[in-house]
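Structures follow.
Please treat every number below as a calculation from the coordinates, not as lab data. What you see is a predicted model; the values in this text were computed from it and never measured. Cβ atoms are built from the backbone, for glycine too; each structure is taken alone.
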Structure P
């Protein structure tokens, strides 16, 4: 097996408004433009942690697309296999958060580029993808592509990590019948997928029989890994939130980093919560002060306090 991982899915620009207060007409605040997209964010974080990462997806040949790909490449991600489309606009994720770092409203405009990640594109790169240590997918992919990639990866025994992205997109996972090594969800995505609220101490539903591990990110309430009848829990990182977008992607990245370096599942959860702290304290949707040295130092400090 090769020494790289492949991430396939969303690549977009994030336009984020952070309110500094309240007003009867417009809210004073700050507008931030930064690279985004779940697969892209995870790729950048993993590259900053020293992993060899190849990103697959689509960006438009426009100002935003060129900015996103340039910054992603500078972070250490291999972007050579990304589609750069002359006809499609780079996807945009638009969000507004309050002065306490709570997300108020968000919308995404990513359909044009998502449809470019089709079977033809995947088949063109499939041999390379199937040699990776892990395949990371997000549900910005069409259901057919998600199912196809998971099935072919299962045939080659390559572990698959899927992020559910949003409550509406999470339901695509139900079309996947092949084995999913890890599925990452927040509390609302868990509710959307399984029709119930996540409660610490309760086993996940029978419908998830093909999902070996469910990673539940529950904000300030912490996170848990559900494996069979076992549940491993970690509390949330103590931090002052600058802007919340990308924290879940950072958690996924820290968790994947821990798993791939051979750490146990409990330690990998702690790596996840430590990684999320760096992004929560940053205006960016990925990165911030995240690197391997900083993550290991924070991990060791956190372990000493347990």
Structure Q
């Protein structure tokens, strides 16, 4: 590999945590392969891009255009492709989140190159070896891409972001974008102000059918608040309309890998396990001692969540407020 490009996503005064994870993972590859590492972001400000320097990124390109007022996966991918043509890149890396899932396949298709999604391991020893989960997370496979140019998306919270101070250079890039490129445009967004995204969170507290109704979800929210965690949900809860789809964890929702996953009243169907089994630590709370969730849990509490959650929340709140 000669050049590695990472796609950076701005938020507030910095970048998403998954972007820092990408930089760390790409930096490890670039050091082994002696490849030049650079990043690109769309419509970021200087403070956001400067934050990448703390993780060792030295070269960032800010893609700007007056038609980027609203997010468009077709226009964004066109702009990134033009940047790749201009700068060159053998490996392009995205986070396996909503943006990466949209953009990465478009970049791979346009460049007629190999694409591996949801990667959980990368190694380089003369050639790039990729590890990813299969069969709903029951096994991992090692993959090699034979095309010269490669596209990857990395599962968030798997690659630990490591700080490594550097001096950063920020350059601008103006792509040739027209109205014809705006084939798909986000016209409105569901605001999730003040709430952590389960893809970015280090701790997630999720509720399942055992919560019995939306009126009881305050038990999940209270524990999440005490832990500084994001709120998640099983498919059954989302299908019942108790929680928004943005919180769904599982095969048809989001695949997460937090440091701590607390499953409350979740039986552990294979579809749900596929979305959270790679969590570093799993705590399951369920009154059914034979629930499948206990087979993957590191810690388990057999008990009624309506009794356990308030006491657990109280204990944690008391401990943290000492």
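1.5 is what came out when distance in nm of label points 7 Å out along Cα→Cβ at positions 146 and 178 was calculated for one structure; which of P, Q is it? This value belongs to structure P.
In this comparison of P, Q, the computed figure -8500 for helix-only ellipticity at 222 nm (-39500 (n - 2.57) for each DSSP H run of 4 or more, over all residues; to 500) is attributed to Q. So Cα extents along the principal axes in Å, computed for just one structure, reads 60, 42, 41; which one of P, Q is that? Considering all the candidates, the number was obtained from Q. Using FRET efficiency 1/(1 + (r/R0)^6) of positions 114 and 218 (r between Cβ atoms, R0 = 30 Å, to 0.05), single out the structure from P, Q with the greatest value. Across P, Q, FRET efficiency 1/(1 + (r/R0)^6) of positions 114 and 218 (r between Cβ atoms, R0 = 30 Å, to 0.05) peaks for P.
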